[in-house]
Structures are given as C-alpha cells and as structure tokens.
Structure P
Amino acid sequence: KNPYGVPIATGTWGGSHQVAALAVRMYLLNRWFPEIIGSEYTLRGLDYVLGRHPTSNVSYVSTVGTKSKLIAYGNNRADYSFIPGGIIPGVVIVQPDFPELKDDWPFLWFENEYVVDTVTSFILAAGAANALAK
C-alpha cells in the first residue's frame, strides 16, 4: 500500500510500465464492469507516470508535462539530452524503503533508460483517460 494508489515495483527496475499497463487493464475492466471497477484506477496510473510519484514531480515521459525527464539513457545519452516521447522506468525502491531516481545522470539504465514497450502502454493509458474524461 502507498499513497499513490498504484503498485510500485521494489527491488527491480522502476515500475512505470507496470503502472501504465495497470491503468489500461483497469480501464478495460471499468468498461465491462463499471459497477465493480471505478475509473480512478486508470487516472491514478496516468498521474503516476506523469509525475505523481515518490521522488519528485517530474514526468517520466520526455517533453510531456510542465516538468519532464530531459536527460535519459537513450542512443544520445552522451549528449545529456532526450528523445521526445521517450519513457523511463522511473523510481527504484532501494532496500529497505528508499526511493531513488537520479534526474541528471543518464547512465543509470535501470532508472533512466527509454523503454519502448512502456510507450505503447502509456499511449493506451492516455487514450483511456481521455475516453473517461468525455
């Protein structure tokens, strides 16, 4: 349990993919069973990826949000720059319970590497949140 209402990965890569995928699954369950599953799970997942997480208010999606990840582990990491729309794994919970995310160091791949499959989950989650808002 945590104040963000989403499962945060511990002892592994950051959990932005798990959270975005959960948001999509919860949207589909809400569509099929609206009396059982509420829409708040989808919105919490998207909020988490866009900056409501334990380390800072930085969006894990480069160039999305008022403050986003602009130094990441991509093919241009030596330039200390970013790829627009790239998503990083995000916060890593170091034992016993210390959240870590180095914002300005692109060479920690387990925190700052762009993850392609997470982008697809984020796009679906953003579309789901848009559909819920209508």
Structure Q
Amino acid sequence: MEDKCILINGAGTVGIRDADVLLSLDIPLILTKYNASEEDIKTKEMKALLDRYPNSNIKIYAGRGSNLEERISNFKEIIGKCNGSVDDIEFDKVSLAIECTDGKEGRVYNEIYKPKKIPFALNGGGRQQTC
C-alpha cells in the first residue's frame, strides 16, 4: 500500500511554498489547482516545483467546476501531467489537507473534508481577519 500523503488544495503561490517544504522532507503530495495557463504565474510556479523534484510522485488534480475536461487537458499540455479531477482523489490515502484557496475553505470543508473525516489546516492567501 502506498504511503499516506498530504493534500494541498489551492496550489498557487502559498500552496507551492507549502509543497516545497514538504517535498524537501520527502512527504508525498497531492496538489490541486483550478486551471493551468501559460501566462499564469501560479502555473509557472507549479511547473518549476515539478522540475525541482523530478523524482517525486506528485499527483496533480484539477479543481471542481465548469469545462473540467478542457482544464485537465490544459494541465497535461502545460504542466505535463494531470491525474484527473478533485473527485478522483483517493481520499482514504490523505492524512492531512492544507487549504490554501482564497476564501473557499468553508465550502471545501463541508463538501470534502468533513464527510471524509480528513483533518485540515488553513494557510490561505486571502486577507487576514482581525479579532
């Protein structure tokens, strides 16, 4: 059986930084991102991460939403791989999810993490709320 892994939902600037740290410790990862495009800096950061860790088995999934097949194709063309959509993830192999999306953590928690009993941490890139 394959090792448990950490899911980073929202592989943008913040998520890629988290991934870099975890990969330096040889922790298996799953990354999700809504879409990939040549002009997008976050896509470039993801590609650079994959280039830095060529021997890591990093799984990439496209986020939920419209035009899913087109977005999966974009990942394959631009990043070089895509394992499918978020709904294809083997969640029983996820030991922790790090939520790095901007303001969508409540929806993702209720739709994915809570029903599957996946522990999660927030590390979003949005504005900080003050007490």
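Values in this text are rule-based calculations from the coordinates and carry no lab data. If you're wondering where the values come from, they're calculated on a predicted model, not measured in any experiment. Cβ atoms are built from the backbone, for glycine too; each structure is taken alone.
Who wins on distance in nm of label points 7 Å out along Cα→Cβ at positions 31 and 111 among P, Q, i.e. which is largest? Let's see the in-between values first.
On the way: P: 3.7; Q: 2.2.
When distance in nm of label points 7 Å out along Cα→Cβ at positions 31 and 111 is calculated for P, Q, structure P comes out on top.
Using Kirkwood radius over Cα pairs in Å, for residues 47-94 alone for the comparison, can you identify which of P, Q gives the largest number?
Greatest value across P, Q: structure Q.
A value of -8500 was computed for helix-only ellipticity at 222 nm (-39500 (n - 2.57) for each DSSP H run of 4 or more, over all residues; to 500); which of P, Q is the source structure? Please report the intermediate quantities before stating the final value.
Values: P: -11500; Q: -8500.
Corresponding structure: Q.
Taking volume of the Cα convex hull per residue in Å³ as the quantity of interest, name the structure among P, Q where it is greatest. Can you show the working numbers first?
Working: P: 99; Q: 117.
Going through P, Q one by one, volume of the Cα convex hull per residue in Å³ peaks for structure Q.
Computing distance in nm of label points 7 Å out along Cα→Cβ at positions 23 and 39 for each of P, Q, which one ends up highest?
Details: P: 1.5; Q: 2.6.
Structure Q gives the largest value of distance in nm of label points 7 Å out along Cα→Cβ at positions 23 and 39 among P, Q.
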